[in-house]
Structure P
Amino acid sequence: MNLSKHDLAILAVLREDARSSLQEISARVGLSTTPCWNRIKKMEAEGVIQGYTVRIDPGAIGFTETVIVQVTLDSHTDETLFEFGRQLEQIPEVLEAYLVSGDYDYYIRIAVKDTRDYERLLRESLYRIPGIRHSKSTFVLRTLKDSPVPLPSLPAVSKPSKRGSVPTADGRKRRGSPG
């Protein structure tokens, strides 16, 4: 799907606050509500907008530690990779898992309460997945950046000006025609 400047502006508003009302989004992107709604629905249908969610502070609900686990598997058959991914999906503490190139097969981001909770997760969940040859765990000390996906540069969306008002150098409007 080719995204227009209005589509990108809508995505920027929703990324900032997915609870924005249709009227707020429309006003901010310079469209009336019906075309704005149609664009949102099209982006949902095309999979550009994959869903709406809330961001929760993990520490506020007890998950104070993040662990990055690097895993190497014994085998790389399609069946093994599929089954490993399926098993990871069953572990709620697994936040993200990436099949990667390089020295390891997977990078997995896990949220745990503390080191004992991580040790429990290893014994009860991760190490019960067949086919793991080697793993290496790294505890995150501090998150330096946690950003949403970047959007391409947004061209300015001009709002329709009131007839007869002209912006001054300081951004205010004055009555009269430019002259």
Structure Q
Amino acid sequence: MTAWTVWRTARVVTSIFVLMVASYYLVVGFDNITNPTNPNASNWPFVQGVLSGDGVPADSGFEWRFIDATWFQAISYIGIMTMETLTGIVLLIAGILGLRRSSTSAAWAGAQRWTYLGGILGLTVFMFGFMVVGGNWFIMYLNSKYNGLEPASQNIIFTLGMLILVTAVLVGSRLDADSEARADGDMTG
């Protein structure tokens, strides 16, 4: 029997946080898949507006970057939905494995490979996709109609927060692994 140490509790709480982040990504992906044409509840009009430069001042000097091709916009939108959904699925697996393997730091550490994979997928969507590509290449920061930099920043912050929390608990659990082993010995002895 494994004692409920502070670190085991931290692993459970962290796994629950991973599940909450997973649920966010899954809901966002679900909303975009099930309601693609609603201008107020979907990223489709947003993606079209950002890629075409709709809302960017005509004298910005960046007109040559904009893409009006519907096929390219559709591929971009499908890519975003796929990455959001895939991120949610991977983090769901990570959270469930984290809960199931929370009894020891070594078992929990193995499950966190999924968290790191989900985290990098989420950062790819929001940091690279929305901030680098949308925000800077397609000049979303100048766009008066379609500027998703603030929500993208929020998503980056909670995804990075999840990764930082997981890393802190991994390191703390590892450093305290000897005390866990002693606690297990006390419980069985």
Structure R
Amino acid sequence: MVDDFDLPYPQYRCPTCGKDLPLNEARMTVTCAEHQAPDSVAFAVRTARAGDRHDIEEICDRALGETEVDVFDRTFDVLAGENLIADADGKLAGLLSLAIDRGELVVVLLSVYPEYQGQGVGAALLRSAVEFARERGLPGIRVAVSNDDIPLLYFYQRHGFVIYDLAVGVLADRAGASVAGFSGIPSRDEIHLRRPVAAD
């Protein structure tokens, strides 16, 4: 396993001290619903415009180091996709990049800056994706999550996604070795989740 792989930017923020954390330093904490911070950020979700390109490139760089995402045995380019952004006072708070693949909507990338996490930004982006799929008559939304990304697995399952497939070892094969991911968990497998989209 490769332990020294690390993206240069933090992916999470500690809710106790406020420190921004890279993937391998983040840890899970279980709390009751009463200790969740109330949503305090005003934001709006909208379709990305041509003028958002630089901000989209920057959030992709911070999340992945590039705009191309390998999932479902394909390479998707975020810049060529359908992008929804969460705008907080003129600043990009989060991005949801989508593509239509094999008759369903695919979440290519969901990334929310650490300072906006836990404020309902990701959930609002996902609700907009469901509406996007519904308007186009698509029956479902698929997403792929790495086995180590426990927060993202939690998030998607809380929002109606269910696991339907597992691509064992695909991430380790692509990288040439397992890399240390969230909380130092070896990132090896791609977990596939799906959510149906009910017609109006």
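Readers should treat all values here as calculations from the given coordinates under stated rules, not as data from a laboratory. The model shown is predicted, which means the values in this text are computed figures rather than measured ones. Cβ atoms are built from the backbone, for glycine too; each structure is taken alone.
Structure data summary
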read-out: If helix-only ellipticity at 222 nm (-39500 (n - 2.57) for each DSSP H run of 4 or more, over all residues; to 500) is computed and equals -6000, the structure in P, Q, R; value: R
read-out: Comparison of P, Q, R - label where distance in nm of label points 7 Å out along Cα→Cβ at positions 98 and 146 is highest; value: Q
read-out: Structure with the greatest value (metric distance in nm of label points 7 Å out along Cα→Cβ at positions 90 and 106, set P, Q, R); value: R
read-out: Identity of the structure behind 1.14 (criterion: Rg/Rh (Cα atoms, Kirkwood Rh), calculated), options P, Q, R; value: Q
read-out: Structure (P, Q, R) behind the derived value 6.4 of distance in nm of label points 7 Å out along Cα→Cβ at positions 34 and 74; value: P
